[in-house]
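Only the coordinates and a few stated rules stand behind these numbers; no lab work does. A quick note: this is a predicted structure, and the numbers were derived from the prediction, not measured. Cβ atoms are built from the backbone, for glycine too; each structure is taken alone.
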Structure P
Amino acid sequence: MLILATDTSGKYGSIALGRFEDAEHGQVLEITPLEGGTFSAQLIPQISALLSKHGFGKSDVDAFAVASGPGSFTGLRVGLAAVKALAEVLARPVAAVSLLEVVAAAKSEAGAVAALDGGRSEIYCRTREGEERLLTGPEFLVVAKGGYVVTPDRSIAELAGSAGVRVHEIKRPDSGDIARLGYQKIQRGETITPEALDANYIRRTDAELFTKPGV
C-alpha cells in the first residue's frame, strides 16, 4: 500500500511517501520538508515532485493520511483542503491522524498522558481515556498526576518533572509518523470520507472566543 501523508499543523510542515506491506513490513520512502507560511503555494507542487522522484503518479497512491490537529488554523486548513481534493478525485480512503495520537503511540505504557505545547501558556493534552483537551499548566498537572507524560516539548517536560510526574521526551512528530499511524488506522477500517474530513483544532478560534452570544 502506497500512502501519501501530510502535516501542515505547525510553523514547519512536511509530506511523506510510505510503502507498507503489512503491520511489520513497511517504510517511509522519503520525507519532504515544507516551510511555514507558504504551505498553500508549496504543497501540491511538492507532492507531485515527491511522487515523480520515486516513479509514481497520483493514481498510484492507495490512501492518504493527514495531520488533523491540533495546530495552526491556517496550516491545517491548507493541508486538509489538499488531501480532500486529491482523495475525492482519486476515490481513495483517508486516515485523519491527531498529533496527540502520534505522541501517545510513542509510549505504550498504561497511564501515559500525551502533551504538546498549545501556546498562550496552555497545553494540548490527550488523557489516559483518549480525550483531547486544551488545559492550563495547573489543570494539566492535575490530569497528569499519578501517570506518565509523553511529550516532545522541553517546557512541558520540565513542568511535569518539577511536579514529580514521570516524563518521556520524544522527537517531534512529522509526516512520516502520520503515515505509519495512518496505515494502522486504515488497516483497522478507521477511515473518513473526503466530505467528512475536518480539523481537530481543540482550541476555539479568536472569533469564537471574542464574539458575544447572540451577535
Structure Q
Amino acid sequence: METWIHRTFPLFFNDDITALHTYYPYQDASSTLKFATSGDAGASALGTSATATGYQQLANLIYAESTFICPSYWLASAYGNRGYKMSFSVPIALHGYDGIALFGTAGLPTFPESLTSLLQRIVGTFVATGSMHWPAFTAPEWPMLNVNVTGGRAVPVENPFDAGVNGVGAEWMVGMGLEGYGRVVDGRGWEAGRGERCGFWRDMTRL
C-alpha cells in the first residue's frame, strides 16, 4: 500500500501521507464480505464494495475520490444554486455504467426499464428547465440525488459486455420487482464522511 501511495502521489511529503492514512484508515478485510454499501448507514466504502475489500478497496476509493468523485463535488458546488449532483449507486456501479443505464440499449438485467426512464426524465428535465426536482448542490449538506434499484434478488454478475467484472465475486440485482428509484441524500456525510475527505484533497492542491 505504501509503495502504491508513493507512486501515485509522488509529490506527497511524509506528513501528507500520514494525513491520508487518517482520512483513509485501513479496515481488516479478513472477515469482510464484498457487497454494495448503502452510502449512509452501516459499512462504508472505506472497507468494502461490490468488487473489493481491504487494501484493494482502500486504493480503489483513494483513486476514485481524488481523481473523479471529489472534482465532481467541486464542479457542482462551483455553480452555486444552479449546480446539481447525482450519484449512480446501482450495483455494480462502475465508471460509465450510468451511461449504459441511461440509454438502455445494452439490455443488462440489473437495469430495469423504470431505471432508464428515471434517468431519461432527469436529463430531459434539466435540458428543458435548467433545474431539477431536488435541491442544488450547496453547502453545508451538499444534497444530491442517489439513484439505485430496489427489489429483485442478488446473483453473481454476468456481464457479456464487461467480462472483467464477472470473476471478482461481485453481485447485482435482477428478477421480479426490480425498480429504479432516487432519493436525496447528504453528500457531505456520504460513505462515512466524503465531504471531509474531499476537503483533504482540496488542501492537497497546494502541491
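Out of P, Q, which structure matches 2.5 when distance in nm of label points 7 Å out along Cα→Cβ at positions 12 and 100 is calculated?
Values: P: 2.5; Q: 3.0.
Derived from the structure labelled P.
In terms of FRET efficiency 1/(1 + (r/R0)^6) of positions 36 and 188 (r between Cβ atoms, R0 = 25 Å, to 0.05), which of structures P, Q is highest?
When FRET efficiency 1/(1 + (r/R0)^6) of positions 36 and 188 (r between Cβ atoms, R0 = 25 Å, to 0.05) is computed for each of P, Q, structure Q gives the biggest number.
Could you tell me which structure in P, Q was used to calculate FRET efficiency 1/(1 + (r/R0)^6) of positions 180 and 196 (r between Cβ atoms, R0 = 30 Å, to 0.05) as 0.50? Write down the numbers at each step before the final one.
Numbers: P: 0.85; Q: 0.50.
That value comes from structure Q.
Identify the structure, out of P, Q, from whose coordinates FRET efficiency 1/(1 + (r/R0)^6) of positions 4 and 116 (r between Cβ atoms, R0 = 35 Å, to 0.05) was calculated to give 0.90. Please report the intermediate quantities before stating the final value.
Details: P: 0.90; Q: 0.40.
The structure behind it is P.
Ranked on mean count of other Cβ atoms within 10 Å over residues 76-83, which label among P, Q comes first with the largest value? Before the final figure, lay out each step's value.
Numbers: P: 21.6; Q: 13.6.
Largest calculated value belongs to P.
If distance in nm of label points 7 Å out along Cα→Cβ at positions 148 and 164 is computed to be 1.9, which of P, Q is the source? List each step's numbers first, then the result.
On the way: P: 1.9; Q: 2.6.
It traces back to P.
Starting from the value 2.1: which structure in P, Q was distance in nm of label points 7 Å out along Cα→Cβ at positions 52 and 156 calculated from?
On the way: P: 3.8; Q: 2.1.
The correct label is Q.
Given structures P, Q, which gives the highest value for mean count of other Cβ atoms within 10 Å over residues 44-51? Please list the in-between numbers first.
Working: P: 15.0; Q: 21.0.
When mean count of other Cβ atoms within 10 Å over residues 44-51 is calculated for P, Q, structure Q comes out on top.
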